[in-house]
Each structure stands twice: as C-alpha cells, then as structure tokens.
Structure 1
Amino acid sequence: MWWWVEMNNTDLADINREKTTVKVVEAIQKLKKKKANITITSVAKEAGVTRQTLYNRPDLKLKIDEANSLMNDKKKTKEVNNKNGVQEKRIKRLQEELKQSNDENLKLLDQNVSLTEEIINLQREIANLEEKLYKDTVIELVKR
C-alpha cells in the first residue's frame with residue numbers, strides 16, 4: 001500500500017509541475033500581449049506562483065529568459081527601424097535640397113553664358129566705335 005501512496009504523490013507532483021508550467025507559459029503570453037516587461041517578478045505575479053518556484057525550475061526560468069530576450073530584440077529592431085526611418089527622411093530631404101541646388105546652378109550657368117555673350121558683343125561694339133573714332137580723328141587730321 002505504501003508504494004501506491006508514493007506513486008500517487010509522484011503523479012500529483014508531476015500534475016502540479018505541469019499546471020505550473022502552463023500557468024507560466026500563459027502568463028508570458030499575457031505579458032507579451034500587454035507588451036510589458038517579462039521578468040521573474042512579473043511572470044510570477046501574473047501566473048500566481050512564487051518567484052522561488054521560478055528560480056527552482058530552470059526550465060521555467062529559461063522560458064522567461066528566452067521571452068525577455070525576444071522582447072528586447074523586437075524593441076531594438078523597432079528602435080533601429082525608427083532610426084532608419086528618420087535617416088531615410090533626412091536623406092530624402094537632403095536629396096531634394098541637392099536637386100534644388102543643382103537646378104539653381106544650371107540657371108546661374110545659363111545666365112553666365114548669356115552675360116558672357118553680352119560682354120563679348122559689347123567689347124566688339126566698343127572696338128568698332130574706337131576704330132570709327134580713330135578713323136574720324138585721322139580724317140580730321142588729314143583735312144587740316
């Protein structure tokens with residue numbers, strides 16, 4: 001009869017162990033949905049078990065550590081994505097500014113070409129006027 005009681009105690013311990021495992025897994029899932037920190041304390045509170053139970057069960061502690069690590073990885077990924085989003089916006093803004101600067105430079109180059117042509121034309125006109133003035137002066141001198 002004693003072995004029967006011992007067998008039942010072992011079975012009961014296994015059943016309680018499994019119930020605790022289910023409670024902890026469900027608590028981790030609830031905390032994930034809430035996007036709350038997953039720690040020994042928060043899981044123990046959510047599952048209705050003691051922290052000591054979780055520390056005494058390496059399998060449960062490992063589940064908590066894995067869940068915590070995954071949550072931290074997701075947070076880091078979001079932070080990186082946010083930073084990338086900000087960087088992408090900045091890059092687009094700078095590209096737009098560069099395009100505007102290039103357009104402005106093209107307009108200035110066109111104006112420069114036009115003004116250079118005008119200067120050349122004015123220099124020709126001055127040269128023609130100087131030549132005409134010289135000829136008129138020479139003719140005046142010859143007439144005298």
Structure 2
Amino acid sequence: MSLSSYQHGVYQNLYHLVFVTKYRYQMMRKPKYREAVKDALIDAALRHGIKFLELVVMNDHVHVIAECHPSMSQAKAINLLKGASAKRLFEDYPNLSLRYPRHHFWTAGKAGRSVGDADKETVVDYVRRQAEQTILQQF
C-alpha cells in the first residue's frame with residue numbers, strides 16, 4: 001500500500017467501513033437501487049476527498065475499504081457517506097419515502113476498523129468474498 005503525501009507529512013489512513021439500511025430492509029436487492037446506492041456513495045466520496053479501494057453493495061448493507069485524509073475519523077467518513085447518499089437517494093427516488101417516511105435510509109449504527117499493511121489483503125479478500133456470496137444468492 002502506498003503512503004499519501006499531505007501538507008507537512010506522509011500518511012496511511014485506510015478504513016474498512018460497514019453500514020446497514022434501516023430495519024435491515026433489503027433495499028439493494030433490486031438492481032436499480034443497488035446501482036443508485038453505488039453511484040451516490042461514489043459521488044459523496046469524490047466530494048469529500050475519500051478514495052475507495054473496494055466498494056461492495058450487498059442487499060441490506062455496504063462494505064467500503066476507503067482511504068481518507070488523516071484528519072478524518074472513521075465515524076466522520078461514515079457519516080459523510082451515509083448522509084450524502086441518503087439525501088441523493090431520496091431526491092432521485094421520492095417513492096422511498098413510503099418505506100422510510102422520516103428519510104432515514106441508513107441505520108444509526110455503523111462499524112469501522114483501521115486497516116494496516118499486514119491485514120490489507122485479508123480485508124480486501126473478505127470484502128470481495130462478500131460480493132461473490134451476494135451474486136450466488138441471487139441465482
């Protein structure tokens with residue numbers, strides 16, 4: 001993994017982030033919502049300077065391996081991604097308000113962990129296997 005240079009330093013700030021839809025509804029089972037969530041997350045990441053190494057959208061949750069600015073915590077990265085993506089989803093799909101009348105697409109809970117050089121390949125492999133399992137479950 002390469003180090004990122006910032007204004008007076010060199011850093012490595014890689015996170016494995018997981019967040020879940022409200023009530024664990026399997027909203028991303030439909031391809032149109034799966035793609036919409038993926039596009040919304042990529043757009044949010046670009047706006048906030050978050051770089052995705054892996055992004056896997058499951059039926060009811062999302063796995064992200066992301067590189068962030070050293071001043072950005074895991075919680076901040078998750079909140080930015082969840083907030084921006086939910087806002088865009090409700091703008092693009094107003095009918096989501098029928099299922100989520102309070103416009104809370106994601107649950108308040110979240111999971112995150114730092115990823116170092118030693119365990120990067122293990123975490124990436126885990127996330128990729130999650131994507132494969134989703135594909136197999138659809139058939």
Structure 3
Amino acid sequence: MSSQPSHEELIAQARHDLCTEAEVTRLVHTFYGRAREDTVLGPVFTAHVPDWDRHLAQLVDFWSGLLRGTGRYSGKPMPMHLALPNVSAQLFLRWLALFEDVTAGLGNPALRDKANGLGAQIAERLWRNYQLHHWPRRAPSTLRD
C-alpha cells in the first residue's frame with residue numbers, strides 16, 4: 001500500500017527539481033564575482049566582507065534554501081544590511097540589474113524566473129526595512145519610486 005505525498009512534500013520536491021546544487025553555486029559565485037568587480041557595488045562589498053570564502057559559502061546555503069528547499073542557511077541577513085551606511089535605492093537597483101544579467105546567462109529559465117522573483121522580493125524587503133530603520137519618520141518608498 002503506497003501513500004500519496006503530502007502537499008508540502010510535493011512543493012519541496014518541485015523546489016528541489018528547479019535546479020541543481022551546482023547551478024546554485026554557479027549563480028552565487030558568478031554574481032558575487034561580478035558584483036565585486038562592479039564600480040558601484042564593488043566598493044560596498046569590499047568594505048564590508050572581510051572573508052569572501054566564508055561569505056560565499058553562506059550565500060550558497062542561503063540561495064540553496066530558497067531555490068532548492070535545503071534549509072541549510074541559519075543566519076540573519078537583515079541586521080547586517082541595516083548596519084550598512086549610505087545605502088540607496090540605486091544600489092539595490094544596480095544589484096538587481098546585475099543579478100538578472102547573471103541569471104539570464106545560466107541556461108535554466110525556471111531557475112532564472114524563480115531567482116529573479118526572489119531577488120526582487122528580497123531587495124524590496126531590505127530597502128523597506130533599511131528606510132524604516134534609518135529614517136523612521138519618513139514613509140518608505142519602493143525601489144522604483
């Protein structure tokens with residue numbers, strides 16, 4: 001007698017089938033390699049990431065959890081981002097443009113679409129919370145306002 005998989009198990013399997021771990025690693029390493037070289041984003045990362053090997057491993061775990069449902073990431077990215085000085089909507093928009101450029105070259109349209117959607121949600125959430133933290137009396141704007 002076989003049992004049907006639960007709804008949660010089906011969702012987890014669909015996420016797992018979206019991409020391979022190698023594709024997640026390629027996405028993270030390619031994107032952050034380009035971000036570090038970017039004239040706008042590079043100085044921000046250089047100033048705030050002291051150990052790139054450790055940071056990249058955390059980012060692979062983070063994106064693997066989102067894209068594949070692995071659940072390996074256990075950090076708290078919001079406080080680290082809130083502590084950054086002089087963040088602007090333009091920085092987040094640059095991050096998104098570069099991220100979308102990288103995902104377009106991965107050759108996996110489903111991964112591209114999912115990663116881009118998650119990236120946009122994350123950027124909006126970080127930008128909103130950054131504004132609320134740094135300028136609590138101002139109404140927060142969206143990235144594209």
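We did not get these values from a lab; they are worked out from the coordinates using the rules stated. Remember, it's a predicted structure, so these values are computed and weren't measured experimentally. Cβ atoms are built from the backbone, for glycine too; each structure is taken alone.
A few notes on this one:
- For distance in nm of label points 7 Å out along Cα→Cβ at positions 28 and 108 computed as 1.3, the structure of 1, 2, 3 it came from: 3
- Among 1, 2, 3, which structure scores highest (criterion: Cα Rg over 2.2 N^0.38 Å): 1
- Top of 1, 2, 3 by distance in nm of label points 7 Å out along Cα→Cβ at positions 100 and 116, largest first: 2
- Source structure (of 1, 2, 3) for relative contact order in percent (Cα under 8 Å, 6 or more apart), computed value 33: 2
- Entry that produces -22500 once helix-only ellipticity at 222 nm (-39500 (n - 2.57) for each DSSP H run of 4 or more, over all residues; to 500) is calculated, selected from 1, 2, 3: 3
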